[in-house]
Structure P
């Protein structure tokens, strides 16, 4: 039993005891912060997915449906296999989907893809906490940083979808964290871990390629300054070889499958080809213009993170670089946190990316979600700033809570607006509904361009094996040559040569004479084989070995 000091009055003793109890509680939270953050964010993640699944927003993004279809084609269809991973979108997310997407619920609910976004959401929150702890930030600052990331409607929505942004944030943040550990402790395993996670990011989105370049440059220059050229060269080769494995793998994949190592960059479905079309139409205003590129991306940052959060994050990042209480190694490693900002501005300037802000660069939203890429960096910077500005920390936290409350109360999430009414969505319910009702009960294949109509394929609810598309090899080649022998229905955009199936069929006599347009919708027309030609139609899979590849 605790006894009182004879010179200590009971009130002082009780206050002292309360303080020790509070200290023990804080130390307990600090020791178990990783576990607590994991449990809390798991609950938040599952709840957010359930909410967006219930209101149908989980698969609102056209790209989300395309990602899910790519994963499904790997395991089911007329020509399943790894070649269905394609050539433009990087393969890691789609490959991971293959573990569960064979299940119809996992496919059509979007959970096969959202599951990995949810895991990345939780992991990123944990990494923010660990990063801040490594640079000496206390519990309040660390939890503030985690809250900045996790209590953001745009993050919560994207982590509930099959989009690739959260996977990128998770792998990039892990790469930055282990990069920091390398600079603090100089253990080669930490550098290997940083290279491993950055290599994963290069297989999620091309932002990871820039992160690899920037990390390698920082490593080489800082090591050269500290230990000379030979040491810098050795570490650079080690890091670049491991970190660049994903890049080399993707180039090799394109060379083997598509006979062109740069098919992903310059092929007909590449971002380069799409941006060329936009430039020709005069709707690529940022290309070769620095000021519009910076302005558009900063607007995207403000819309995704909140203007106050963005400003505070930028101030926190600069303060980290200037704070002499942080070691030079920590400040050097933290420079990697701005890679997403530099990449996106540069991509807009070079015309390799397009981003529309309604009322600023176009009359709609498009790719505005790219502004979410800096949120983990802002979270770390604000967590650090909250810890350093001791006299203002509660004021900062209060203001952040107010802006977060306003975001939730107003439902202000630009990523949802983009998915619902922006150019990132396509309301193909009429086309897909027609196919489900009319083609579903009957036998026969549907000829379609997956590149143009993946959302139709997904939303129709029909098995992937009902569709002949670019990735079905022999089936597609045969159907383009003799559509009346292979396709009972054809879905095309007859007003656009961007639809590869229409481009190849529009002068085909077998198509023009033997099919009739049965319906027309804003996003596609539907043609059906005339009844007198159905007797010669192939309705079952006949190619047992079909090694064709996606074009």
Structure Q
């Protein structure tokens, strides 16, 4: 590349001496490089838009998808632009010299083509595909092809195990040199379901090791990390997280800095916009992260309800068996619990509102939502029963004692202080300044609450990006409502967000009123 002559027209630049430029675009876990169309390197190398390129600088190498630009204000000739994530990986300053070349095609492409054709893949095929995905060798188109092929063709249970094992095998894998190391996970889809922020301090106060790394919301109004961020810092270096876990027996942090199952993070960036969440991909995603994090025992929450991810008991049982099969092959002890997914858990939907609910439960405040308290106690009880010194059936009472005595609150306060305390008053939470109420159009009993619709209204209102935005529920299933009474309040920071949420609630408020005998059947296995 050093011998490439200057371009005959346009700008001239030398292939090996392009200057790096940080392009302030968040490409969500995709490395993107930007070259000016008139750049001599672009023309000499025969690059094509969306092709994969290899960028070298500062002794480091990354792979990126190429975007071609015509505006020198974005990237000028002689410059190589990089998206925020890509630039950060190289650890250099603006203007640092870099080279760019065509990337070698992924070696696993033949296996991908066979999967697209509907063939069954073996362990080595999945290892090759996942390795290439983790190294960012796949383009977005190739990633999408893999996600769709493993969704439509559906993986058999051996293939789900192969995929999980392959995803665990790349990236960091932790060993806490203890047994058991416990964790809890919910498959998602239920707004306000912040039981992890209660379960973790309860089991840690008992003395069990629970290093909880959580995700941020992508399509929901809040993830555990978003809600915990109201109370404490969640983006901490892994070394600091390890110190916190050693000292306090737990953490509640964002998992993005831990490099656990990095291929999963890449795949999620494709799955979520496509609304693809097949059972096989779900199992591989969840279990690979837990095994990589060093967990030996896991309580898994599968909510079932008309507007939950899982909508029938037979579907829940099939998913349970798949989780149990793969967990057994991975050496992970799992306790799958099927819970009530007919409505949101707690009163608040959105980071500040959910943090309020959590702290009220921890402080045994009479205003605390009882459904959140009871669900957290039952899940914590199941986790405590992983302790060989706890008899089966005794976990709930132990968890309740830890919560009622204030030990769980003290543990949570210690974790918050260690991660970096943020000012928060659950008696006067910093809610977004604009609001409106959605009122009942008739008398009746609440017989249905649409999880998906209320989550969408909360997101339209600005959650989770605006921490104080969201939906505050005033009624739950089975409660009688008078005509004109407010069913919930919506909070937003900006007039446009408020109006979007208002329009959505006017099309359908998400509540169905009727008679008590119309309440849907309760699916629960506690």
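No value in this document is a laboratory result; all are computed from the given coordinates. Since the structure is predicted, the reported quantities are computational estimates derived from the model, not experimental observations. Cβ atoms are built from the backbone, for glycine too; each structure is taken alone.
Summary table
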| item | result |
| --- | --- |
| Given 47 for percent of Cα pairs over 16 Å apart, for residues 97-168 alone, calculated: source structure among P, Q | Q |
| Source structure (of P, Q) for helix-only ellipticity at 222 nm (-39500 (n - 2.57) for each DSSP H run of 4 or more, over all residues; to 500), computed value -19500 | P |
| Which of P, Q leads on distance in nm of label points 7 Å out along Cα→Cβ at positions 57 and 417, largest value | Q |
| Distance in nm of label points 7 Å out along Cα→Cβ at positions 329 and 457 from the coordinates reads 4.3; which among P, Q | Q |
| With mean count of other Cβ atoms within 10 Å over residues 289-296 derived as 23.1, matching label from P, Q | Q |
| At a computed 19.9 (mean count of other Cβ atoms within 10 Å over residues 265-272), which of P, Q | Q |
| Which of P, Q yields 25.5 [Kirkwood radius over Cα pairs in Å, calculated] | P |
